[in-house]
Structure P
Amino acid sequence: MRILYSVLIAGVVLALSGFAFIHSGIYNVTAMEEHSALGNWALHTTMKNSVQARVSELDVPSDLASEEMIRQGARVMTSSALPAT
């Protein structure tokens with residue numbers, strides 16, 4: 001029973017530590033600095049799995065190559081992209 005309590009306490013401490021780390025903002029997720037190998041793996045794996053989980057929900061417009069869609073995409077990119085430094 002003592003081992004079970006030890007494992008339970010270790011799990012709670014680990015979960016609370018992870019929660020504190022995530023909410024602390026310590027890890028820089030911006031593209032301004034290079035991430036560590038572990039950070040790159042975690043971000044890439046999360047992004048890839050997130051996209052794969054939702055790709056079936058996408059409704060791809062049939063007129064993606066139309067001139068109006070290209071203009072609309074350019075407007076969105078211009079309005080939402082970070083300014084060049």
Structure Q
Amino acid sequence: MIRQKIKKTIPNNQLGRLIVGVLLVIGGILGFLPVLGFWMIPLGLVILSVDYPAVRRFRRRMEVRLLRWWHKHRPRRKKDK
């Protein structure tokens with residue numbers, strides 16, 4: 001399997017990031033529609049967290065909570081003896 005790095009940039013100005021972030025969150029809320037998806041909500045929050053401390057704190061709290069849950073519930077690998 002060939003892996004390719006895909007690099008996408010977000011807009012350089014604050015208004016552009018605000019528009020893109022809000023549109024992604026709104027599109028994610030409408031994720032039950034065929035073209036849109038729920039994956040858009042976290043992506044929109046990440047873009048909004050660049051400029052807005054309240055969104056940054058919320059994103060960080062959710063990230064920490066998710067990682068703690070993941071480490072607690074992930075399957076343990078058995079060591080071969």
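Nothing in this text is a laboratory measurement; each read-out follows from the coordinates by a stated rule. Computed from a predicted model, the values in this text were never measured in an experiment. Cβ atoms are built from the backbone, for glycine too; each structure is taken alone.
Tabulated data
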| item | result |
| --- | --- |
| Label whose coordinates, when helix-only ellipticity at 222 nm (-39500 (n - 2.57) for each DSSP H run of 4 or more, over all residues; to 500) is calculated, return -22000 (choices P, Q) | P |
| Test item: mean count of other Cβ atoms within 10 Å over residues 27-34 calculated as 9.1, pick one of P, Q | P |
| Distance in nm of label points 7 Å out along Cα→Cβ at positions 35 and 59 - highest-scoring structure of P, Q | P |
| Cα Rg over 2.2 N^0.38 Å - highest-scoring structure of P, Q | P |
